[in-house]
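Structures given as structure tokens follow.
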Structure P
Amino acid sequence: MNPGAPGAAGPAAELRLIALPGIPLVAEGNDIAALILDALVACGEALHDGDVLVIAQKIVSKAEGRAVRLATVTPSARAIALAKETGKDPRLVELILGESDEVLRYRRDVIVVAHRLGFVTANAGIDQSNVGSDDAEALLLPRDPDASCSALRATLRRRTGADTGVVINDSHGRAWRNGTVGVALGVAGLPALVDLRGRPDLYDRALRITEVGLADELAAAASLLMGQSNEGRPVVLARGVPYSRRDGSVRELLRPRDRDLFR
């Protein structure tokens, strides 16, 4: 029974999450769709209409050749100055600045920026964990995560006939709370934001402001199975997503600057 419901039990609801096994380490040029389909076969699954695949940003970035060798980066005077303030490698700071529209805050070991893709994040999402065996490379976010999702969705539909959704997720920190959570970087084949305004609550009062960050909720749920260190589970199949389908974009989740009370 729903908490607070006036007495009537609703139908059972289920969301099934499956971390696909056997995805190998990904390198530039790898066919992610083929890796996913092989993993589905390995665990006795197949794609169905309405399924959603949540895919870790790292394997998309690697396949798209977004790894940069730090030896090829020449830091600017601005990067050198900011590196002194933060204790970061000046070459890494140069990459962060190149991926950002604005530096918002910084302190030791972290630079909070407005990313060129429109969201606020630490270090422009650039990471060196699970990139290589040393610190010689850094991995940038995909150039256009929505486009990456759309292309992968189209490939999967062409190869299987199934109409699926695709989400690229990444781990982000949050203002006011400790710990990282999964968030959506790109979306295709499902709404990123679900507008529930006007729908009745349990007492038939119309909802006035409720919008659900569906893509972020799926990204966070999948992150529980993906893990954060050496688990090696970068693709999660979500089955039973309880919202109507339409094509969407991660831009739906980005708060316009004129409505951002904290910038």
Structure Q
Amino acid sequence: MDLRVLTTPELKGDGKSDYYVSMDVSRSNKSSNNQSSISILKAKRNKEDRLISVQLVNLINLPNGLNFTSQAIELKRVYKMYDAKIAIIDANGVGQGLKDELLKEQFDPQSSDILECWDTINTEDEPDDKTAKKCLYALQSQGINTEIIVNFIDMVESGKLQLLEKNQTNNYDLNDKDYVKNIVLPSIQTDFLIEEVANLKLKHLQAGRLTVEQVTKRVDKDRYSATVYGLWYIKTFEDKVKKDGRKLIFLYS
């Protein structure tokens, strides 16, 4: 709760910061268990370019039952809104379906724009267009789940992770859809994230490995998963080196 220090959600990129969009993918025939979440993370750095905090500036939960094409369109919309540096998706299991769609071109029915296909930065998968932008990290959590959990715990305990404040305003107009969507809902989604984390228990496995289990299955963990995947990527690949003219300076945390 002490991490809730951000007063206002960000609805688009500021044109100068590094943003990362991270998505946990769901796809099932059961509508009550078929929600995907997108976390928008903003990296804050010091003068030496070292990571000092990661801000969860917005958190989006997609409607139930969207197929992979619709989810790909939603992710590409969010990526474009924030002019994000990298998109991270859970490519395990059903996530393979979304990854395949992201490597294709889509048509956005809302804007009538063509959403260009993407290319991955960490797989040999070939996009429809050989010149596609390399902006997709297809995360395979097997083997690194312990790292993901430990990094999340470290981000929380060190205070590096910053979350949106709880919305204390109760007298807003429910008919003001823009205010509800853009101001109230991101804070409520953060409430749900905290509820998801509170519902998890840490389980120790053999050889020092860790996993998390839901105390009750009635509480999802899609928001948690989307957030921790993005945090792991940022810490692993975006907090190591600074290019300084003649040499590379390694920055250890």
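Taken together, the values in this text are just the output of simple stated rules run on the coordinates, not laboratory data. All figures in this text were calculated on a predicted structure; none of them were measured in a lab. Cβ atoms are built from the backbone, for glycine too; each structure is taken alone.
When distance in nm of label points 7 Å out along Cα→Cβ at positions 143 and 175 is computed for each of P, Q, the one that comes out at 3.2 is P.
Sorting P, Q by distance in nm of label points 7 Å out along Cα→Cβ at positions 23 and 103 from high to low puts P first, with the largest value. Quick one: FRET efficiency 1/(1 + (r/R0)^6) of positions 47 and 183 (r between Cβ atoms, R0 = 25 Å, to 0.05) came out at 0.55 when computed from one of P, Q, so which one is it? Going label by label, the one that fits is P. Given a computed value of 16.1 for mean count of other Cβ atoms within 10 Å over residues 79-86, which structure among P, Q does it belong to? The structure behind it is P. Output the label of whichever structure in P, Q has the greatest value of distance in nm of label points 7 Å out along Cα→Cβ at positions 63 and 191. By distance in nm of label points 7 Å out along Cα→Cβ at positions 63 and 191, the leading structure of P, Q is P. Of the structures labelled P, Q, one was used to calculate distance in nm of label points 7 Å out along Cα→Cβ at positions 39 and 55, giving 1.7. Name it. Only structure Q yields this read-out. For Cα Rg over 2.2 N^0.38 Å, for residues 15-70 alone, which structure out of P, Q has the highest calculated value? Answer by largest value of Cα Rg over 2.2 N^0.38 Å, for residues 15-70 alone: Q. A value of 7, 27, 32, 22, 10, 2, 0 was derived for P(r) over Cα pairs in 10 Å bins from 0, in percent; which structure in P, Q was it taken from? Going label by label, the one that fits is P.
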